[in-house]
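No value in this document is a laboratory result; all are computed from the given coordinates. Keep in mind that what you see is a predicted model, and the values were worked out from it rather than measured. Cβ atoms are built from the backbone, for glycine too; each structure is taken alone.
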Structure P
Amino acid sequence: MSAARTVVAATLVAGLAATALAAPALAAPAHRQDHAATQQALDAADADGVPGVVAQARDGRDRWTGTAGVRGGDDRYRVGSITKTFTATVLLQLQAEGRLDLDDPVEKWLPGVVRGHGHDGRKITVRQLLNHTSGIYSYTEDPGFQEKVFGSGFLQHRYDTWTPRQLVSVAMAHRPDFDPGAGWNYSNTNFVLAGMVIEKVTGRPYGKAVENRIIKPLKLRATTVPGTRSAMPRPSSPAYSKLSADVNAPVHEVSALNPSIAGAAGEIISDSRDLQTFYRALLSGRVLTKGSLKEMTTTVPIAPELPGVEYGLGLMKQKLSCGKEVWGHGGGIHGSSSQAQVTRDGEHSLAANFNADWAGDSQQVVEAEFCGAVPKK
């Protein structure tokens with residue numbers, strides 16, 4: 001959910017058009033330990049009104065932490081749709097073990113679930129869930145859901161529990177965005193369904209698979225799949241939202257919430273160190289088989305106006321203004337906007353978080369870290 005609207009749809013794409021089409025291009029540094037531009041991007045977000053910003057980066061043996069505003073370098077935060085990479089990784093592991101095929105129809109694993117108003121799980125594959133080519137409507141775009149969960153209704157409903165089936169039902173009340181495979185559109189329903197497939201295959205909640213297959217093996221000590229637990233673990237800083245598109249709306253502290261509104265599409269809590277460990281291990285081939293990683297990094301274009309941005313299986317590839325290519329995901333949920341990016345060789349990584357959802361541009365932090373400067377708009 002991003003900027004009080006959707007689990008990262010805006011964070012995924014917002015700001016990319018400006019940087020992808022920015023000119024002139026910047027020269028990409030081969031290797032550097034100067035993070036001055038990254039710190040400047042953090043300070044700019046602080047000046048833009050973000051109460052607290054944190055970023056950590058690794059480049060070879062160089063490790064760096066930067067903050068702006070009131071923030072701790074080791075803060076944990078809600079990572080929003082960065083969760084999608086974890087979910088997709090589990091499904092790729094299950095396929096490698098022969099327990100399912102990503103080209104299975106969703107109906108095989110979730111009979112009768114994807115039905116209604118033109119949706120048909122018999123014609124949609126699990127792979128199409130993971131690369132957002134299913135055409136399934138995103139439940140976070142439903143106006144009633146938006147008002148209740150992201151708008152003024154949040155204060156009354158912040159602790160409500162939503163089951164995955166309830167979230168999918170919201171989507172099934174709408175027409176699909178397009179026929180399966182006929183386009184691309186970011187849909188949080190896709191990954192709620194992906195989590196349900198994991199549960200059907202393993203017989204346990206998808207979060208247990210994430211814990212046993214990723215969190216424990218990689219020793220991600222700050223990473224949790226909270227389920228319905230509303231409190232944030234320490235250390236963490238408060239998260240803030242205006243719960244409105246009105247720039248003059250009051251600011252609310254929104255740290256505590258029931259993350260079942262996001263589930264396998266965006267509920268994970270982590271910190272910058274753990275996120276870098278995960279993405280570095282993933283892209284360097286220590287989490288998936290060689291064949292599975294190749295499938296994950298097989299991408300489809302997002303939109304003609306974003307020629308440098310493509311989407312794989314729960315993983316995004318983008319070409320920055322300096323020509324450097326990074327892989328990862330953005331994430332947004334109430335009062336939290338995050339980025340986790342890494343070069344294809346797994347050597348240079350960044351993870352960052354803003355504890356507000358109405359100000360700042362986290363994409364500028366990515367540009368600054370990997371290109372050494374932010375392109376002029």
Structure Q
Amino acid sequence: MSIDLLRFNYCMEFFVRNFTEDQSMFRDAYRKFIQTEIAPNMEKWQEQNIVDRDAFKRAGEQGFLMIWPDEKYGGMGDRDFRFEQIIIEETVRQGCAEWFNTLHSRLVGPYIDHLGTEEQKQRFLPACVSGDKILAIAMTEPDAGSDLAGMRTTLKQDGDDFVLNGAKTYISNGINADYVIVAGKADINGNPHAMTLCVVERGMDGFERGRNLDKMGLKAQDTAELFFSNVRIPKENILGEPGKGFFYLMQGLAEERLIAAVGSVANARHAFNLTREFVMNRKVFGKQLSAMQNTQFKMAEMDAEIHVLEIFVDELVSLHNDKKLTVNMAAKAKLQTTEVEWKMLDLGVQLHGGAGYMNEYPICKMFTNARVNRILAGSSEIMKLIISRDIFSDIYASNLD
């Protein structure tokens with residue numbers, strides 16, 4: 001057993017994780033899959049700036065892509081979030097976070113499940129479960145990120161169809177995606193929050209993709225600009241009730257931030273393990289770096305901070321399974337895990353010394369890859385705003401009056 005896995009198991013002994021025997025077996029099977037089918041290809045995908053579509057197919061064939069859909073759509077029919085937690089943890093631990101499989105499986109797919117008609121579920125879900133079709137969601141625009149009310153893309157009804165016009169940017173899976181859930185202003189009575197969600201399909205007239213954006217990190221993950229020029233959307237591709245899109249998007253944010261928290265705390269622990277192994281082997285002034293008090297104190301501090309968050313996030317997963325996860329708690333988890341993740345990665349690079357600045361060492365790529373985590377799914381500043389609104393709810397309510 002590797003040092004990394006020993007350390008992972010050691011930490012898990014301190015709190016009950018509530019995994020079933022089936023879930024533990026699922027973890028073992030998924031770990032083997034990610035080690036043999038995904039990890040060996042990461043370097044190639046980083047060089048080509050996109051994951052091969054075949055990765056989604058292979059995952060789908062083995063039942064690892066979308067767990068929750070009912071069996072009639074090809075899934076397992078098990079909606080326990082711990083299955084996705086396992087997938088996230090193991091994907092991160094094998095250095096494969098750039099695959100972004102959870103975006104497809106748990107961030108975008110549920111919109112079809114929660115909002116789609118039976119006909120839409122039958123039409124879209126089976127191909128997503130199998131990996132034949134890849135999903136993306138398009139909300140962000142050049143002038144509208146966390147503030148969705150600033151969105152300029154429009155989706156207006158025209159007879160039996162809707163017409164989509166506008167542009168989106170920083171869209172993950174933007175090149176690979178076959179189905180893109182797009183949010184557009186419905187312009188109902190001038191309400192800035194009146195939005196409609198639709199499914200844009202590959203090949204629709206007027207739908208074009210821009211360049212695969214050159215990012216600081218996450219090189220294997222395709223991120224693109226999307227353009228919509230008079231794209232006619234049949235009513236059969238409208239998700240939910242027209243004009244209610246803003247509300248639907250807000251409903252999904254708590255889980256999205258929990259997903260970010262699960263990945264960030266797992267990445268922080270992975271960075272800790274790599275750094276621990278490195279300082280135990282690196283010698284400075286004739287002795288191990290791990291023997292120096294500064295190293296011991298810094299690592300002890302990080303171990304404590306990460307461990308507390310592991311327990312916190314695990315509890316939130318239980319709350320989410322019980323449908324009790326609040327927006328406030330998810331924001332706290334997203335804020336703290338991403339900040340501690342960044343703190344650990346910065347320390348990891350520092351303790352690696354010059355090696356930490358070299359791409360051949362995993363800690364280097366992890367550092368650049370993780371920088372976006374304090375931005376995506378709502379920046380740290382937005383998380384603080386959400387939390388502060390609960391703290392000062394009386395003042396906030398009076399300001400709205």
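Before moving on, here are some points about what is shown:
- Identity of the structure behind 3.5 (criterion: distance in nm of label points 7 Å out along Cα→Cβ at positions 54 and 126, calculated), options P, Q: P
- Among P, Q, which structure scores highest (criterion: distance in nm of label points 7 Å out along Cα→Cβ at positions 254 and 334): Q
- Looking across P, Q, the calculation of helix-only ellipticity at 222 nm (-39500 (n - 2.57) for each DSSP H run of 4 or more, over all residues; to 500) that yields -8000 traces back to P.
- Taking Kirkwood radius over Cα pairs in Å, for residues 262-317 alone as the criterion, the highest value among P, Q goes to P.
- Between structures P, Q, the greatest calculated value of mean count of other Cβ atoms within 10 Å over residues 270-277 is seen in P.
- Ranking P, Q by relative contact order in percent (Cα under 8 Å, 6 or more apart), the structure that comes out highest: P
- At a computed 16.4 (mean count of other Cβ atoms within 10 Å over residues 246-253), which of P, Q: Q
- Which of P, Q yields 0.94 [Rg/Rh (Cα atoms, Kirkwood Rh), calculated]: P
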